[in-house]
1. Matching task: 1.00 is the computed value of FRET efficiency 1/(1 + (r/R0)^6) of positions 16 and 40 (r between Cβ atoms, R0 = 30 Å, to 0.05). Pick the structure from I, II.
2. Thinking of I, II, which structure, once distance in nm of label points 7 Å out along Cα→Cβ at positions 8 and 24 is computed, gives back 0.5?
3. Given a value of 21 for relative contact order in percent (Cα under 8 Å, 6 or more apart), point me to the structure among I, II it was derived from.
4. Out of I, II, which has the highest value for mean projected area of the Cα convex hull in nm², for residues 64-111 alone?
5. Quick check: -5500 is what I get for helix-only ellipticity at 222 nm (-39500 (n - 2.57) for each DSSP H run of 4 or more, over all residues; to 500), calculated from one of I, II. Which structure matches?
6. Tell me which of I, II gives 12.6 when you compute mean count of other Cβ atoms within 10 Å over residues 32-39.
7. When Cα Rg over 2.2 N^0.38 Å is computed for each of I, II, which one produces 1.17?
8. Can you rank I, II by distance in nm of label points 7 Å out along Cα→Cβ at positions 72 and 104 and just name the one with the largest value?
Structure I
Amino acid sequence: MTIHQSAEDYLESILILRERRGTVRSIDIVNELGFSKPSVSIAMKKLRENGYISMSPDGLITLNDSGLEIASRIYHRHRTLTQLFTLLGVSQENAAADACKVEHDLSEETFARIHDFVKRAERKNAEQS
């Protein structure tokens, strides 16, 4: 199944918010992403209909297995790309913003090579410390 970049962004945000806050509601996503309440409400409805999330009667959002898998993959890509860009000397703020722009579009092969490179660089830096 193909999932759109915007859905990946929402799922990633739910994962990040869950790690940061423990629980997630739609208003948390509104505040995190700066989108309107109606936009987030529509997106949550679509994610729910596609089986990526569940919502409790009191509005708590939970990632289902398929949503968690996508969110984890995108968040892993985001963190790895941010690391790469900071290794290249990019500021943390710009590195994170740029990672958001490319995390969805890289092939698995290219990302795997970037991941390997970042891990080697981390080991080398640890050995030099």
Structure II
Amino acid sequence: MDKLGIFLNFNGNCNEVLQFYAKVFDTNPGRVMRYGDGPADRQAPGFEDKIMYSEMIIGGENVMFSDTPPQGSHVVGNNFCLSYSGKDFDHLHRIFDALSEDGTVIMPMQKTFFSELYGMATDKFGITWNVMA
């Protein structure tokens, strides 16, 4: 079954955010992957302890969290994207291609160290999407 989720990005304080939301919603963060846990080419000096990915269940829904990478652009109010995930690669490519049309491909669909298939694009309406298997 395909899923839609929200991905929230923060400016280096994601760990503090996770602790705050865990307390507010009486839940716990799921796995926490730090930038230092990823491949060396994805790391920036001084950013190794920042959060690349975490998640927690809030109101029955999976919410994902990350610190915006140093090369990214963090704008409060625009610091989220939607995440669409599924198992059918052909379907995911179709979704990605449709979202990318007249938009901007940030990362083409490809295999990554964290997913068999992943891509990121901003659609023609300015909404950023992660599409992943």
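1. On the way: I: 1.00; II: 0.70.
This figure was derived from I.
2. Working: I: 1.6; II: 0.5.
So the calculation was done on II.
3. Details: I: 21; II: 25.
Structure I accounts for this read-out.
4. By mean projected area of the Cα convex hull in nm², for residues 64-111 alone, the leading structure of I, II is II.
5. Details: I: -24000; II: -5500.
Going through each structure in turn, the value belongs to II.
6. On the way: I: 12.6; II: 15.4.
Value 12.6 for mean count of other Cβ atoms within 10 Å over residues 32-39 corresponds to I out of I, II.
7. Corresponding structure: I.
8. Details: I: 2.2; II: 1.4.
By distance in nm of label points 7 Å out along Cα→Cβ at positions 72 and 104, the leading structure of I, II is I.
The numbers here are math on the coordinates, done by the rules we state, and not lab data. These numbers come from a predicted model, not from an experiment. Cβ atoms are built from the backbone, for glycine too; each structure is taken alone.
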